[in-house]
Structure 1
Amino acid sequence: MDRTEVHVQRESLLRTLSTSRLFRTLDPALLAALVPHASVHRLQQGESLWRRGTPAEHFHVVLRGVLELQRAPGTESTLIALFGPGESPAIPVTLERRAFIADAYAATPSVEVLRVSAAPILELVQTDVRLALAINRALLEHCALLHAKIDVLASGTVLRRVAAFMLDLAERFGDEGIDGKTYVPLALSRAHVATYVGARVETVIRIFSQWHKDGLVATTKDGFVIRSTDELRALRGAGGADEEDGTVSS
C-alpha cells in the first residue's frame with residue numbers, strides 16, 4: 001500500500017470515527033490517536049464477528065445492517081439482542097475485559113462494523129471526561145435496549161409482541177417520510193422476528209401477511225414501511241392473538 005492509499009484509508013477511518021455515535025463527541029486529537037487502532041469489518045449474512053468465549057478486546061459500533069447476539073444453551077439458539085446502525089454491542093463485557101458471553105452474527109445480507117482496540121480507550125477513559133461520558137451514554141443505551149426486549153416479551157400474545165417489536169425498531173431506526181409513513185431500513189427475515197419475540201415462524205408470517213393485506217406494514221428488500229405507528233400501538237395494547245394462527249380475537 002503506497003502513501004496515498006494509506007492517507008486515504010486513514011482519512012476514511014477518521015471520518016468514520018468522528019461520525020459514529022460512540023466517538024463523535026471526542027476531541028479531534030483524540031480521534032486521530034484512535035485511528036491506528038481502528039478498522040472496519042464487513043460481514044455477509046450468517047458470518048460471525050466474534051464467538052462466545054473470545055476475549056472482548058475491542059469496542060464495536062454497527063455502521064450498516066444488523067448484528068445479532070445469540071447463545072446456544074442447548075440444541076436451540078437464543079436470540080439475546082439485535083444491534084443496528086449507531087449502536088454498540090457488548091459494551092459492559094468490553095469494559096470489564098471479560099470474554100464474550102454470546103456469539104455475534106450478521107443478521108442482514110451485509111453488515112459493516114467499526115472495531116476499535118479497547119486497550120487505549122480503557123486507558124484514556126480514566127482521564128478524558130468526554131470519552132468517559134460517551135462510554136456512559138453507550139452503557140445507558142445498551143441497558144435501554146435490553147429493557148426494550150423485556151418489554152417486547154412481556155407484551156402478551158404473539159400479535160402484541162410482534163407489534164411491540166416493530167414499534168421498537170421504528171423508534172430506534174425509523175424515519176418518517178413526507179407521506180407520514182415510517183421507513184425502517186432493516187431487512188430482517190420472518191425467522192429473526194419470530195426468534196426475537198419467542199414465537200413460531202408460521203405465526204409471524206401470518207401476522208405480517210395480514211398486515212400487508214391491511215396496508216399496515218409492508219416489507220421491501222430494504223426493510224419495512226409502517227403506515228401508522230399509532231395503529232401498531234393500538235395492536236400492542238388491545239385485542240388478543242391466537243398463539244397458533246396469529247389472528248385477532250374479539
Structure 2
Amino acid sequence: MKKIYISLFSFCCISLGISAQNNAAISACLNGTDLSISFDNALNCAAAPGSLSGMATIGFHSGADSWSTVIAWDDATALQATNDGADVYTVTFDPSTYYGVAASTVHFVYNMGPTDPAGPWASEGKDDDGAGGCADFMVDIAALSPCATNLNEVVLNDIVNVAPNPANEMTNFNIILRNNKKVSIDLYDLTGKLIENVTTDFLNKGAHSIQYNTTSLTSGIYIYQINSGNEINSGKLIVK
C-alpha cells in the first residue's frame with residue numbers, strides 16, 4: 001500500500017492541507033524551523049511532461065516569496081528531493097537559511113535534472129491548476145502545522161480527486177476507498193460556515209463518483225471536507 005504522508009492545519013473549524021493552487025500531489029509540515037515537503041508522483045499534474053517515477057532523487061527548483069529569491073535545481077547549493085521507494089519524494093530544509101531571507105512562501109517545481117542534466121525538463125513535477133494545465137507549487141509557511149512525531153503514524157489510505165475544479169454547474173467527488181466505511185462530504189465557505197452536507201452514506205470498498213450540482217452556489221472559493229472513518233481529506237473547490 002502506498003503511503004502518503006500528510007500534515008493538517010486548522011482553518012477556522014476546518015482541517016486543511018497546505019496552501020497552494022490544487023495541491024493533491026504535495027504535503028508539507030514544520031519541524032522547528034525546518035520545512036518538510038513531500039511530493040507524490042502518482043498525483044502529479046496530468047499535463048506535466050514525462051514521468052519522474054523510479055528516480056532515486058529529483059531536482060528541486062525553488063524560490064522564496066513569489067520567486068524573488070531563486071535557487072535553481074542545478075545550483076551548487078540546490079537540494080534534491082529523495083524517493084522513499086514508493087515514488088513519494090521528500091525534501092527538508094530551513095527556508096531562511098537556504099534562501100538567505102525570512103521567507104513567508106516557497107514556490108517550486110521538480111525536474112529530472114539529477115538523472116539527466118542534459119534534459120532536465122523532459123519530466124516535471126507540477127501543480128494542477130484546476131483548468132487542465134499545470135502551475136508552480138506554492139507553500140504558505142505560516143499556515144503549516146508541526147510535523148507528526150512519527151510520520152508513519154499518519155497514513156492516507158483513501159484517494160480523493162475533485163473534478164472539474166474549477167466547477168461550472170457540476171463537479172464530481174471521486175473517491176477510492178480501501179475499506180467499507182461511512183463517508184460524509186461537507187462544503188464550507190471561507191469563514192468556516194457549513195454551506196451544505198453533500199452526502200453522508202455508507203460506501204463499499206472501491207471507486208465511487210459523487211456528482212454535485214453547484215448552480216446554487218455563488219462564484220468563489222469553497223472548502224470541501226471528506227470524512228471517511230478516521231481520515232479527513234480537505235481542499236479547495238472553485239466555483240465559476
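Throughout, read-outs are computed from the coordinates displayed, never taken from laboratory work. Keep in mind that this is a model prediction, so the values were computed, not measured.
Observations
- Entry that produces 12.9 once mean projected area of the Cα convex hull in nm² is calculated, selected from 1, 2: 2
- For helix-only ellipticity at 222 nm (-39500 (n - 2.57) for each DSSP H run of 4 or more, over all residues; to 500) computed as -13500, the structure of 1, 2 it came from: 1
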